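Please find the structures below.
Nothing in this text is a laboratory measurement; each read-out follows from the coordinates by a stated rule. As the structure is a prediction and not an experimental result, all values here were calculated from the model. Cβ atoms are built from the backbone, for glycine too; each structure is taken alone.
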Structure 1
Amino acid sequence: MDAPAYRIWPPVALGVPLLLGVVLSATPGDPFELAPGPSRLVGTVLLVAFAVWNGWALLLMGRHRTALLPGGATTTILDSGPFRVSRNPLYVGLVALDAALALLAGSTWALLLVPVGVAALLWGANLPEERYLTTVFGQEYESYRARVRRWL
């Protein structure tokens, strides 16, 4: 097994509900309006957090010469930096980006659909990836999994 057999590529799992939410907001309209000032502030903070968090994770992955893109072969279990607090820091960052884009777009529907994207991410990418890592790394991954939470 060279790489996880994803059911859904992670950016698609989060991107489709986001896009659907934006379309719903533009056509029938939102069920309620987001406050523009606070939405922009929180969206901007989440966007910056995504850039810093995912940048840090990608830097560590590059230093350890393991796959940078979802679906690539994992060569080592990382347990430092953001990998110390999350087994899936890139996915945590993508969820923050998803929420940020929904807030910055002012789309209530997109924001309400973030949990749908998270569920699709869990089913489509997280669970197959965990099976893959257990197969490749065995007890080393199980030990890491016992120490570090999936998300945060």
Structure 2
Amino acid sequence: MIPTQEAITGKEEQGDLLSPYEALVQFYCAFNSCNMVMMAGNWAQSEDIAMDNPLGGIKRGWPAIRSVYERIFSGPARVYVEYFDYTIHEAGQMFYAVGRERGTFSLADESIELAIRTSRIFQKQDGRWKQVHHHGSIEEPHLLDRYQKAVMKK
């Protein structure tokens, strides 16, 4: 499978949200526009879901995951990411996407270019794709250190 290099930014057409691609577009639209209602619609509302990222550790269940997004969306920092170099793998009632995010983290006069390995897993629920797992890892140790220090300042 050849990875797709054209980035998903969230500005693409979301269509009827029935395809894996459209579910990914909805996530990046929600994230980059700080839209909590859309973000909640993208994730399964269950205690069985999980998110693992370099800053928040492992969060389980929608209430814990929602709190991470609320902090990002309402905080002083601006974060923008887009998804590229990805593949989508569909298996019945689930699909997973494996790729990379690039973007920026900006806080006051500091801006950090982000490079994150990212995987997302979705499950079909009531005819729609709902995110059930996300894992993100910052590729470079020095970038992770810089990002963590910048976030801790806020």
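Which structure, out of 1, 2, was P(r) over Cα pairs in 5 Å bins from 0, in percent, for residues 50-105 alone derived from, given a value of 4, 14, 17, 22, 25, 12, 4, 1, 0?
Source structure for this number: 2.
Upon calculation of helix-only ellipticity at 222 nm (-39500 (n - 2.57) for each DSSP H run of 4 or more, over all residues; to 500) from the atomic coordinates, which of the structures 1, 2 produces -20000?
1
Which of 1, 2 yields 14.9, 47 for Rg and Dmax of the Cα atoms in Å, as computed?
So the calculation was done on 2.
For distance in nm of label points 7 Å out along Cα→Cβ at positions 26 and 90, which of 1, 2 scores largest?
Comparing 1, 2, the top value of distance in nm of label points 7 Å out along Cα→Cβ at positions 26 and 90 belongs to 1.
So relative contact order in percent (Cα under 8 Å, 6 or more apart), computed for just one structure, reads 44; which one of 1, 2 is that?
Computing relative contact order in percent (Cα under 8 Å, 6 or more apart) on every structure in 1, 2 gives 44 only for 1.
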